[in-house]
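Participant: Pasting the structures here.
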Structure P
Amino acid sequence: MTPMTDVEQARPNKPVKSANRALEIIDFVAENSSVTFAQILESLELPRSSGHGLVQTLVASGWLEQHPLTRRFTLGLHSWQVGQRYDGHRLLIEKAKPVMDRLAQLTGETVQLARLDGVENVYIAISLSPNPMRMASTVGMRLHAHATGIGKALLSTIDPAEAERRLSDVVLPRLTPKTLTSVPDIMRVIETARFTGFAIDDEEFIEGCRCVAIPVTSEHDTGISAAISITMPSGRTDAGWPHSLYAPLSLAAREIRSGMGLP
């Protein structure tokens, strides 16, 4: 019998309820930037008494801050301090950002770098289009992977059985008339992306917006599934889209991998 590690011995069978709720509050505030106490209670379905205690504990420990006039809650200084200590993808961003900046200038479109978290893509770096009309996105934004080009590119980097399990475990929302919500249909698209080396979003997340994406790293070579994309208004895509963007994206991905010392 293999002895249990300290972490395994300490791990509870179920999440600690109060700790889980506190983390849900932090996530909710992070996603919405600024919220009221009533919004926290309603959205997370918390009793007022326990919700008040959790929020005040988070404020006292610096995870949240409350504006003295509006009484709205935002992330606190401690959240920023902890975030600054995370360096799980620091090398990737260091090598990718200059390449992304050049690609955005070359194509005139927004370039995004994301990593996979469950069935969501989380943007970790963005180089904005120089055009005034562009995709509005921010670092830290989480989007449904099944509806985005970069998300499907990310899902193509993991084991197909694992991708199917993740997709089957959640409700997949239909965001536009073109959004695929059938797991078998999505898996076929992911398999095509694995074969061709790129994935697209043809107005599946937002009507009037298109995206082409390719993987940069996978969990097998760096422990992180990451992908890069070019996103633009549909009206600015040319007759060769999406294939016309594959070459500059592929060159950028190779340059990033080379900078990281990867083949």
Structure Q
Amino acid sequence: MDLMMLPEFIKLALFMAAVFISNIVQALTGFAGVMISIPPTILLYGPDMAKAVINAICWLVCAYLMFQNRKYINGRELFRIVAFMLVGMAIGIHLYNAVNQQILVPLYGAIIVGVALKNMIFKQGTSPLPAWIAIPVLLGAGIIHGMFASGGALLVVYLVATFRDKDSFRANVASVWTVLNLVLMFNDYQKGLYTPEFFELLALGVIPLAAAIYLGNKIHDMINQKMFNRLTFGLLLAAGSMILI
């Protein structure tokens, strides 16, 4: 069934439900909202409109989380992450048409699944990633994000080894997306995607978004660090599995 042919009020209801569910997770962990909300929104409104609206909604929730949790932000780490990922994004944009995606995408998915399973089965180490691993991971996250707008899972590989408590993790991952999504939003604007339909969907999306942020914050405060880690690695496993499928 072509969901784009549904009556408009049903499409809007499904869109708002997707925004609500995905951003409970986004507010709770600081990531994964786009991964959850993009697929149904693409089916409802097509890839260009879905990407533009979900990027803008993701920026709103991340900017809010960044401000709300600003005392947990590590400015030096944030600058390092953004700098390497911006370099990677520039490379990824140029590589999009030059690299065999049938090889790269499954490899990316396999790495994410492997990292998630390792952290779920074995005890996490206490040391951050060494530079010879950290820099390629951040550059790789940027490259994947520049090519497919889905480098968040690889970024989380770096963040879970760098920030050991749930508040710092959420604050810093949200801060990264607050900065990087501005680049994606500017590209969407240049492509002419900010149409009346975009602003209508964005305005309607803010309603479930506000409720989702409230609920996600409540759940974040209720769960302990162990449960937060399990959720994070579970989302990583889901992201990698979706890529492989």
Structure R
Amino acid sequence: MLRSRIIPCLLIRDKGLVKTVNFKNPKYVGDPINAVKIFNEKLVDELIVLDIDASRDKREPDYKMIENLATECRMPFCYGGGIKTVEQAVRISNLGVEKVALSSSAIETPELISDIAAAIGRQSVVVVFDVRKTLFGSYDAYLFNGSKKVKGDLLSLIKRTEHLGAGEIVINSIDRDGKMAGYDEKLIRLARDAIDIPLTILGGAGSLDDIKTVIHEHKIIGVAAGSLFVFKGIYKAVLINYPSVTEKKLLNTFD
């Protein structure tokens, strides 16, 4: 099995680093550049940065901010937010960003996935699905910070995304966001079994044991977290943190 990547996910709003709970009430927690500098020192596997308002507000990506982050990053860097054209994706890739993440544009304009994959390579195209559980135990995808429900079966949407040329899928649980109470394992199993491309799971990590469970029980390649790597302790003091090299080896060690 490939070694799993343990990935901090940073949310950006108005150029600041924020954290949410169930995609609501963004709380400012610091400067993203400072967070990246600390993650560099901690030898992070990969970094995801999402501008959470760009698509909803119909804004262009903030290229200067992206360039500053890419220049500072010494790890693979995935950026998402406001990408609606091939030209935007190419421009972001040329700034030194290894992966571009699509969300609303991948749903509203599915052919964009294929077009961007042709321009910058399939391995550089990530599609993010923000997912909420229904009262009946199934799952729906949502756009624009969980404000607009997507029509159609979630697993069919994920499979279509793979068929169109996405190189990776990120499943982000709205219900688990910021709760630090563990990942949604049923959702992980459904998504894992639906696709053959790499899957990254996000939403719910409250401890390294939660990450270990995902790696060992579900054989997931990408395990992402936000609050776990931004907060520390029961009072959630803001402290950028990440597993040590030894801890990462233990998380990826199988009996």
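Bear in mind these aren't lab numbers, they're just calculated from the coordinates by the rules spelled out. Computed from a predicted structure; not experimentally measured. Cβ atoms are built from the backbone, for glycine too; each structure is taken alone.
Participant: For structures P, Q, R, which has the highest computed value of relative contact order in percent (Cα under 8 Å, 6 or more apart)?
Facilitator: Q
Participant: Output the label of whichever structure in P, Q, R has the greatest value of mean count of other Cβ atoms within 10 Å over residues 32-39.
Facilitator: Q
Participant: Assign the value -9500, calculated as helix-only ellipticity at 222 nm (-39500 (n - 2.57) for each DSSP H run of 4 or more, over all residues; to 500), to the correct structure from P, Q, R. Don't skip to the end; give the middle numbers.
Facilitator: Details: P: -13000; Q: -28000; R: -9500.
Source structure for this number: R.
Participant: So, one more: Taking volume of the Cα convex hull per residue in Å³ as the criterion, which structure among P, Q, R has the greatest value?
Facilitator: That would be structure P.
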